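Asker: These notes open a run of structures that come right after.
Bear in mind that the values in this text are calculations on the coordinates, not laboratory data. From a predicted model like this one, the values you see are computed outputs, not experimental measurements. Cβ atoms are built from the backbone, for glycine too; each structure is taken alone.
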Structure P
């Protein structure tokens, strides 16, 4: 390394350490913001509750100078868009900060799962997935404004209310904003206690397989009946055989229902099927197999509905380039940032599926998402915020 390069490297590292120190001094403020959001319960299926936390978050972004836009939704909570313009670069593409404020927990969960700091852990419903990620957005943007007197590029924030239940009412908004963005940073939880970011996610499909047979008295007219449950059992074996682990393709029959009484030959049965794909090119193949199911008993009828509704996030060149940027920033901050490919989906799948460079898993570090032991590590908040702030500027 020549002397000029060495000097630039030292200056860059020194700036990174100053930023890290800035967030370390404000760690308690970040915890306070997270606690405030966690203590406003927001289950996906409770519109009033979700809109309540959205209102609180909107006020916080507005206080930072963001232009708030509410996308109203009837069946789910409203979606929140916040735009931070930058007059110095007219026409410049924004970076999109993406996340959600709905959680999987029913109302009243706080009574048995309070938001509480114990040692290095902060617990509570949704603290990891992903209210800590929202707080990190707020504090990273506030820091950038404090350091520079404003943002050095346009930024758009999109927080949706229905990610945990499929993103049906928000997907179009997410995709429309992603198409205008230079890059997408997803503040979903990181992977593992080392805080790895997510550079690949599986796509998700949901199918419903319904079988219709013929009802009959199980004692008097057994032979006149056509058992839909028996037919479905055979179909389940067939469906399960579609799994191909080498391709990263899994097919799971997760919910089965059927029948009315034990003394009635069941006329109806149904199975709900979860499909995960690592590559978009496998979507058509599994869809064809599901729709090609034919009854073993010709007296039965089969109806298959559904499909792949969330494309995979594949590790494209754009994703890899964003990850490389994040690795370089983390190195200056003093740690090695890993990456992970995971089976679960997020709204980052939609943006990556459009070919927009996307980096996921930038949010809180912890464990127990969707579980009673959900928590984040408080000590990880400063360097996470420093990483996000630098990515906002450079992505």
Structure Q
């Protein structure tokens, strides 16, 4: 296996987060209190237009925002980063005030001149509420454009394995992305095509079959990306009898298990955690090759029409109490310091079960997209889809 470059090693060190700092966010870093600023007072009426993931702004949060601020929330939702990007691009960066992209997709939000559709984070936004390490590392993951902070960390989560242990009993220590293709899972494996090429790639790298520098090579050059993904997809297609259901959003992922009979799948954490709340046979766990970790963000478009209201919305979402509500609603982890104090006991229990010290020491972070990354990956996604 190729040795990691020093920059890659340092990046992984920078992104390593202790279990204590995650589940006891309030103990390690106390969020600064939300201060009512002049812009908040000016924003006590009007509306704000928000484009967010479909499960992010649920009724309890929307109602509290409107009640607390007097601002009308005009919410539009999306189910994938591609959908959000195409919506903003089709509108020339207009039509919304706030958008919630995955931070690694931030570089994709650029106009024909290469300028970000997002504007610099306004000075009145309470950035001190964010866990400091997340804010620091967001710069290298896509949160900075043109030398300016344009996206703020909002929440983080993972992709691992959701497993029905009544049907397929694999211990935590032995669980692998390769288990998606066990003989017992023929016709019963679920995954998102653009994710499985990374998970299986990590597995093939770990066993020495397709060296990829722990999948960092797919970001390094188009030649490396084609070498790694080409061999990975060939391996997957040779085992296509295990395909049970493809998913592209949270609703489809859950339906893969509830309606399509999947017993194992590579999923977002919220899929497995919410299934577990209904049926303890389902568990969400980290594969031994490393749990894939993402960081979502939010930012204000530079063409935003309701700036004061947008600032008020961002400050509302950066309150620890709202972060706790968000975590309870979705199963994702807020990037706001102190949010864990407002999370339910069930959320804390599941966090402790999944994110052991070993898991948190072996996280694999999505990197900022390179220009060739998405187009090349999409070619191989199509091959899987049409197999």
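Asker: Out of P, Q, which structure matches 23 when relative contact order in percent (Cα under 8 Å, 6 or more apart) is calculated?
Answerer: So the calculation was done on P.
Asker: Right, something else. Can you say which of P, Q returns 18, 48, 26, 7, 0 when P(r) over Cα pairs in 10 Å bins from 0, in percent, for residues 45-116 alone is computed?
Answerer: Q
Asker: Of structures P, Q, which gives 18.0 when mean count of other Cβ atoms within 10 Å over residues 245-252 is computed from the coordinates? Provide the component values of the computation, followed by the final result.
Answerer: Details: P: 14.2; Q: 18.0.
Attributed to the structure labelled Q.
Asker: Out of P, Q, which one gives 156 for volume of the Cα convex hull per residue in Å³ as computed from the coordinates?
Answerer: Numbers: P: 156; Q: 131.
Going label by label, the one that fits is P.
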